[in-house]
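As structure tokens, here come the structures.
What follows draws every value from the coordinates through simple rules; no lab data is involved. The model shown is predicted, which means the values in this text are computed figures rather than measured ones. Cβ atoms are built from the backbone, for glycine too; each structure is taken alone.
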Structure P
Amino acid sequence: MFRGRLRDISQDGCFLMTRAHMHMELDAEVNLRFTFNGVECRIIAVVRNVRPESGVGLEFLFDDAHAEASFGALIRT
């Protein structure tokens, strides 16, 4: 578990900036928990890019189309 700041968030994913020393492999699944516009979000994501001492690029995975649509509506507000 580590803390960071979400950057470049979109329907498909985000970049998580962190100073934590992460040893993550590409394609590893991670569980994200964050608050966006006052709403707590829990999303499973896949590591797509690792930048040591900077952060990781993540692609979101959604269980169903409704969850994906709800998240899309949230980030467009």
Structure Q
Amino acid sequence: MIDLDNQTIEFVCPHCGFYNAIFFKQARLRDVVICRGCKSNIQLDDQMNECRKAEQSVRKAMQELEKSLKNVNTKIDM
């Protein structure tokens, strides 16, 4: 399974417009990050648990892909 916590996400600083990269885990945990452009503190906000919903969606898609690949493999072996 893919570890989403180590995947990077880019976002734009609301103060200076500089693109910053964070880890998914930082967004999920609502960390405070420092903008690399203007050095301001940015409080990350996971509104309505979107990170959890995204993680569930990815997990479900990966399970469906795995099931489809098993079906294809079974058909090929016949």
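Using P(r) over Cα pairs in 5 Å bins from 0, in percent as the calculated read-out, with 3, 14, 18, 17, 13, 9, 8, 6, 5, 4, 2, 1, 0 as its value, let me know the right label among P, Q.
Numbers: P: 3, 15, 29, 27, 15, 8, 2; Q: 3, 14, 18, 17, 13, 9, 8, 6, 5, 4, 2, 1, 0.
It must be structure Q, since only it matches.
Ranked by relative contact order in percent (Cα under 8 Å, 6 or more apart), which of P, Q sits at the highest value?
On the way: P: 30; Q: 21.
Biggest value here belongs to P.
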For mean count of other Cβ atoms within 10 Å over residues 21-28, structure among P, Q ranking highest is Q
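Compare mean count of other Cβ atoms within 10 Å over residues 13-20 across structures P, Q and report the one with the greatest value.
Numbers: P: 17.5; Q: 13.0.
Comparing P, Q by mean count of other Cβ atoms within 10 Å over residues 13-20, the maximum is at P.
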Which structure, out of P, Q, was helix-only ellipticity at 222 nm (-39500 (n - 2.57) for each DSSP H run of 4 or more, over all residues; to 500) calculated from, if the result is -14000? Q
